[in-house]
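These are the structures in question, set out in turn.
Any read-out appearing in this document is the output of simple, stated calculations on the displayed coordinates, not a laboratory observation. Bear in mind the structure is a predicted one, so any value in this text is a computation, not a measurement. Cβ atoms are built from the backbone, for glycine too; each structure is taken alone.
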Structure 1
Amino acid sequence: MMFTYNNPIEELEAEIADFFDAPYAVAVDCCTHGIELCLRLLKEGDNFDYVYTCPTHTYLSIPMTFEKLNLDWHFVEEKWEDYYVIGNTNIIDAAVLWKKDSYIPSSIMCVSFQAKKHLSLGKGGMILCDDVESADILRQIRYDGRPDLNRPWADQKIQLFGYHYQMTYETAELGLGKFDEAVKTTPRKWSYKDYPNLSHYEIFNKGISH
């Protein structure tokens, strides 16, 4: 069956969802913003007492995002490979992951297309999930609360407060052009060893939990 898409963002979302075997994919301008949107979704969703943790060895934008959202969080020692779970949430930082059919059911996984990643687009990311309501909300809040990418914002009923985190059409087109080659080639293996210990950075005045 042939499918048609209204724009390259929707087409890339479909390609990435199929590759990872995720029911839904939501394109964003970077993985960090994807994680931020997922954290915001949790904060608004219910009153569950989430424990927000950050591996000592990861990219520094992650703890900075916790601070930005004024979350109660702490560092933990974790020897992760390919991805890690944020505390007892269902959010997975899978920024460095590139593996077919690797989506983890019931999770919200955030993948990166930054310049050093396997699908190297300079910038960009994707949120993968299997909950239709979460996917719908994430699509709206990633683009100023707009429910439809293909209609002028002034003609839409904006019901959610959103953020200007949508992937650009140009990035999506680049991703479509590079996608087949990325599928054919073997990705680099990433782990905690590729990152410095952020707990040693003075800017993060946090203790480590063991």
Structure 2
Amino acid sequence: MEELFTELIPAREAGSTRLLIALHGLGDSMEGYREVPNMLRLPWLNVLLVNAPDPYYGGFSWYDFAGDPAPGVVRSRGLLAKLLDWARDKYPSEETVLFGFSQGCLMTLETGLRYPRKLAGLVGVSGYVHDEHLLARELSPLAKEQRVLWTHGTRDPLIPLAKVKAQMEILRGAGMTIQWEEFNKEHTIAPREVEVIREFVAGCFGSKIGA
């Protein structure tokens, strides 16, 4: 079976089993996420960088954006589930956060909400889900216990806010508890958003961020 290319940035605190898996957006790669440890400033957090499987104009893609995305979404979902299974040998699922931006957000939600084990948390930024009705029907038995942070920009020109909010409400209607946060931004990650993500990730492990 195909495998994803990954690289681990170890936590500054030796021996930590807390992990964040970072999934990039369309046309990007793990290179765009090397600053995640410095951005989050959580010394006990290991960060696993991941490249999507398909080459795309110098970067990578998780699924076919221009054509039918469904086959790629299902394929990448399987690869990420396999990655989560592999990581459990060293990083327990309940100590693993899945984080993604744009296409990576979609893969975070599509994978994490179907995964049969409870994760520490899911963080989706500036993305959407492929088929909210199908996902609502295929939620794992543990999905309703899952901690989820989903953020989006009010000025996002690529993925309209209204569409994403409607998807989020359908998942809430299926029993999901989702922390939804809007930011005055386009298709990017805003400084204040980084702080919200940092607080959320810390909270997934029962830690508090000082003022």
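Some observations on this one:
- Given 0.15 for FRET efficiency 1/(1 + (r/R0)^6) of positions 55 and 151 (r between Cβ atoms, R0 = 30 Å, to 0.05), calculated: source structure among 1, 2: 1
- Source structure (of 1, 2) for distance in nm of label points 7 Å out along Cα→Cβ at positions 95 and 191, computed value 1.9: 1
- Structures 1, 2 were compared on FRET efficiency 1/(1 + (r/R0)^6) of positions 119 and 159 (r between Cβ atoms, R0 = 30 Å, to 0.05), and the highest value belongs to 2.
- Structure from which 1.0 was derived, distance in nm of label points 7 Å out along Cα→Cβ at positions 63 and 127, options 1, 2: 2
- Computed over structures 1, 2, relative contact order in percent (Cα under 8 Å, 6 or more apart) reaches its largest value in 1.
- Mean count of other Cβ atoms within 10 Å over residues 87-94 - highest-scoring structure of 1, 2: 1
- Here semi-axes √(5λ) of the Cα gyration tensor in Å was derived from just one of the structures 1, 2, and that gives 28, 22, 15; the source is 1.
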